[in-house]
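Some structures to go through are shown next.
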Structure 1
Amino acid sequence: MSHTITSAFILLLLVLDPFGTLPIFISVMRGVAPQRRVWVALREACMAFGVLLAFMLGGRTFLQLMRLSERSLEVAGGVILLLLSIRIIFASGRRLFDEDAAPSSESGREPFLFPIAVPLLAGPSAMATVLLLAFRQPAQLVEWIAALAAAVGVCAVVLLASQPLHRWLGESVVTAIEKLMGLVLCAIAVEMILAGIKHYFSAA
């Protein structure tokens, strides 16, 4: 399954799931001073981009050292995305961890790397996706970096506008958008799994 920069951007946006992060992000940011929230959201988005970029650039070497094939990575990535899409469709926006595990609003502590950058944005599914993009089509690495930057940029905008978006759209609309994104991601995951199986049998 080959990708263009547009399809890679859409795939990464679906995996990052900015609307699905809204409830957790709002809960975590309650303990942050209002004048610091813009900076914290931008910092966490940049850190997530850095983590995913590191996986994208160094993932091919890692896979070669581990002697993992493109077909196994494609099927494994598809399975991870399929599980993620099922959780998005059938679970609430607080699927990554319980709200009780988030920093307390009374602690006054700012989140740093965890839990917003990792695993809320740069989670296992996003890491597997960037690895797969870089491994399958390394000649288009610049395009994948641009697609990743654009997807993380959209996530940053959504996080910056989290409070007004949540109030304006309402819980039901945010949930509906998230589940629609999960449905599209499920179809992409199945396509990846089928492509990996097809490549395995055609090479056998």
Structure 2
Amino acid sequence: MFSVLIVVTLAMAAADWLVVSTGNKRLEYLLKPATMVALIAACASMTNPDPGDARLWIVLGLCASLIGDVFLIEESRFIQGLASFLIAHVLYIVGFLTMGVSVGAILVGLVVAVVGTVIVGRRIAKGAARQDPVLGRAVAAYIGVISAMVTVAIGTGRPWAIIGALLFYSSDAFIGWSRFVKGFARQDLAIIVTYHLGQIGIVLSLLPRT
């Protein structure tokens, strides 16, 4: 069942990428949350997650992400969407910690997160602050939390956790850059592809190690 639902998730994600590339907002508003519902079902159906206790936190993180997707359908609810995803990252952090981390890998993750924050995150936070000081503080807090999520994901040493976290970070970096720094070609497609693949990677991090 897990394999079937992952294929369904990928099919729905690919359909969403197509409608995003064509600018069909009505279908996008349907397919984006539907993809997450399929992914939540896939995660819940996994028979032997490793470790089992981590699945609950990942599922809760996916649910918080789904709520964030719904909020972000309307531009006026950006802060609520940001808060939902911040909660999702906290839940993912707990899930990754449950998987186990090593000090050496955490230090590597910290270096990666600091570099990303200095090069990209700082400019995004400054751009948001220029629009609205309160928004700037909220964005800065979010950058701190997602950076912690990336750090801990790398700390697990699990390839899928690392890939998923970095793709999720990239998606949010694309959002922040296009919104608060400068827009770029095909930005919406870049955001949604990295977002879906990042979430799928996080779920696949629960697969038993071989």
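A short reminder: the numbers here are calculations on the coordinates, not readings from a lab. These figures come from a predicted structure and were not determined experimentally. Cβ atoms are built from the backbone, for glycine too; each structure is taken alone.
When Kirkwood radius over Cα pairs in Å, for residues 47-118 alone is computed for each of 1, 2, the one that comes out at 13.7 is 2.
Consider the structures 1, 2: one of them gives 48 for relative contact order in percent (Cα under 8 Å, 6 or more apart) as calculated from the coordinates. Say which. The structure behind it is 1. For distance in nm of label points 7 Å out along Cα→Cβ at positions 151 and 175, the calculated result is 2.7, so let me know which of 1, 2 that is. Label of the source structure: 1.
Assuming 2.0 is distance in nm of label points 7 Å out along Cα→Cβ at positions 135 and 191 as calculated from a single structure, say which of 1, 2 it is. Value 2.0 for distance in nm of label points 7 Å out along Cα→Cβ at positions 135 and 191 corresponds to 1 out of 1, 2. Computing helix-only ellipticity at 222 nm (-39500 (n - 2.57) for each DSSP H run of 4 or more, over all residues; to 500) across structures 1, 2 gives -24500 for structure 1.
Comparing FRET efficiency 1/(1 + (r/R0)^6) of positions 55 and 167 (r between Cβ atoms, R0 = 41 Å, to 0.05) across structures 1, 2, the highest figure comes from 2. Taking FRET efficiency 1/(1 + (r/R0)^6) of positions 31 and 63 (r between Cβ atoms, R0 = 35 Å, to 0.05) from the coordinates of each of 1, 2, which one would give 0.35? Going label by label, the one that fits is 1.
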